[in-house]
1. Quick check: -22000 is what I get for helix-only ellipticity at 222 nm (-39500 (n - 2.57) for each DSSP H run of 4 or more, over all residues; to 500), calculated from one of I, II. Which structure matches?
2. Upon calculation of Cα extents along the principal axes in Å, for residues 64-175 alone from the atomic coordinates, which of the structures I, II produces 71, 30, 19?
3. Upon calculation of percent of Cα pairs over 27 Å apart from the atomic coordinates, which of the structures I, II produces 31?
4. Of structures I, II, which gives 1.3 when distance in nm of label points 7 Å out along Cα→Cβ at positions 96 and 120 is computed from the coordinates?
5. Among the shown structures I, II, from which was the value 3.2 of distance in nm of label points 7 Å out along Cα→Cβ at positions 80 and 168 calculated?
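Just so it is clear, none of the values below were taken in a lab; they were calculated from the coordinates. Being a predicted model, the structure only gives us computed values, none of them experimental. Cβ atoms are built from the backbone, for glycine too; each structure is taken alone.
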Structure I
Amino acid sequence: MIAKIRGKIEYLKDNYAVVDVSGVGYKIYLTAYTFGKIAGKVDVDLFIHTHVREDALDLYGFLTLEELEMFELLISISGVGPKSGLGILTVATPKTIKIAILNEDSSILTKVSGVGKKTAERIILELKNKVADMPIGEKEGAVSDMDAIEALTSMGYSVTEARDSLKSIPADIKDIGQRVGLALKNLGKK
């Protein structure tokens, strides 16, 4: 199985990149966040999940091992395929997903097309024990930036820009309006 790829980006299109490794081009599906991070770069290093089906062999790429591990946990759940897994990781960081699972908050998971309330509840039920031992900090009172990201993307910013601008905002600021306002200030400085 392919676990990691390092090569030159041949081209990016929609939700995938073609990465040239010694003359062989690999088509690798990406989250919108990863897509935004590698856009404009020449070389790339990606952690890979190789997904084998009867009729296809697909590659899914991630910037960090944490994203890959969360993706693999998500797709281990019945009813959650690779596209849904990518969708969840596009709208939330692995840390946010872990906090949502531990707090039994299905609202974050249901924001993704194809993930309904029952599937979100199944994800929470089946992954709660698996993510409980992962180091993520405080489980109660953690800030979820899902609504803030949604607000910023509706204003025309990319998921990557939205997530990056929210990273520098202190966690003690929990009000969504304040977080969006501070994120807009951060985006205005660029």
Structure II
Amino acid sequence: MPKSPESSYSEQTLLMLAVRDRRDRAAFGQLFDYYAPRLKGVAMRSGLGSGAAEDVAQEVMLTVWRKADKFDPHRAQVSAWIFQIARNRRIDLVRKENRPIPEEIKIADEVEDDAGQILAMEQEAGQLKLALDRLQPAQRSLIEKAYMGDLTHKEISDQTGLALGTVKSRIRLGLDRLRHELKGMR
């Protein structure tokens, strides 16, 4: 009698397949009990505090539940698949912490529209337009959508069909280039 493919799978793989194929909550509970403390430990060793590490572990396990249909035992072991999700989550957190924040615009208490201010504003606007024109078209378009079109990165991703990470990277690189171009303006 030939062996079924399932008979060669580990207990964790069988649990993951039960989650994937039948949305088995008990199987997920067992996976959660096994992996959540390990994920928390890895997150803490990477520099997160206990609370943040626990949040990451829970978010990863929630992703495991939501994306269980993506698990393929022929491509990866359960542990490798789950820890890859954790790695990606950690990268997302680092990127979020390091994203550039536009400089705050100071608003004068009293605004007097004298000719000198109007001329300076027109010159700055002209320099900004020139700097925008020097950007790569893909960067310029995304920056215009984000800052002039008031669209979120997610809305831009949905509108353009680009991956959310690509949208964020192009905007960040474009802003860095604009900052460099406009350095001499002040």
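1. II
2. That value comes from structure II.
3. It was calculated from structure I.
4. Comparing all candidates, it corresponds to I.
5. Derived from I, not from the others.
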